[in-house]
Structure I
Amino acid sequence: MKLHIFKSFEALDGARLMEIYREGNEENADELYPDIADRTAARERVEREFLNYLKTDFFSRGGREYWVLEDGGVWVCALRLYLVHSGLYYIEALETRPEYRRRGYAAELLNRMTDELKRGGAFRLCDCVSKRNIASLNTHFKCGFKIAAEEGFSYLTGETNDRTYGLELEFLG
């Protein structure tokens, strides 16, 4: 398995990344663009907006990285990592391609990321996970995360969400 850490939009292969998020993009298209009859066109619109966000917002600010795990030439799992401030990180959009789920890829990606972060010393790593997403919760627990709050807190928007747990992994160095 190969780990990619992208720090710029130009280095990222958008088409390969969108294959990881295809299922979620289809769901978002149904929610955001129910009036577009061509569902492929609706999904492609969501994908263009997603990639535009990465180009104009995500990568334009410091301390942000896209982590991707590749196996056999296929990008199978990805997440966005945000440096909130020194020693505090926030994860968003941990996703595994549906046909590669239940094989440990998400745990592998989380463990590789935390191992890399440990090289820099003490840190706290936070994430919000749906209370109904048992598979993701179990993956996080397997990787050392604990429930820190009954409501998830987004370090990006400053909002809480009662449908998610606030998860945290703390490394004291």
Structure II
Amino acid sequence: MVGTHFWNPPYTVRLVEVVQAAETSPATIERTMALLAEIGQEPVHVKRDIPGFIGNRMQHALKREAIALVQAGVCDAETVDFVVKRSFGARLGVMGPLEQSDLVGLDLTLAIQSVLLPDLDVSNAPQQLLVDLVAAGKTGVKAGQGFRTWSDAEREALERRLDALR
């Protein structure tokens, strides 16, 4: 048994997490990764089956903090997105978080984490803001409203932006 986690849209995000279960043989992992590479995907080996695998765990840790910032009134959704896109988000395509930590120095990373981590959101359930939005039918682009309001023109612009990455 082997799991494969593709990312959307797969024609742009080529990464596929190949998830090894307790019963998975190394040969199955190797064959699966070779097949995915052959069709133009970029497989990575997830050595243990955990909820969310690798990417979703990191993505939802970021989303948890982003939603908490909006819920606490620190900023609005547009500001969160702008800050991510114009700062570390732009860097993530060329340098992963651990590469960046090595670059600036683990001593600086430790110093920052010592101050910052105690203040980060540690919710073990979805924030009430997210729960309330979904309950109100504000489920995002498909509904025309979520954290932000989406006009048809804004939705189409987003689709064009994603299509341009093909």
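From I, II, which structure was distance in nm of label points 7 Å out along Cα→Cβ at positions 35 and 131 = 4.2 calculated on? Here the read-out was taken from II. Please state which of the structures I, II yields 55 when percent of Cα pairs over 20 Å apart is computed from it. Traced to structure I. Suppose helix-only ellipticity at 222 nm (-39500 (n - 2.57) for each DSSP H run of 4 or more, over all residues; to 500) works out to -15000; of I, II, which structure was it derived from? Derived from the structure labelled II.
Where a number appears in this text, it was derived from the coordinates with a stated rule and is not lab data. Computed from a prediction, not measured in an experiment: that's the story for all the values here. Cβ atoms are built from the backbone, for glycine too; each structure is taken alone.
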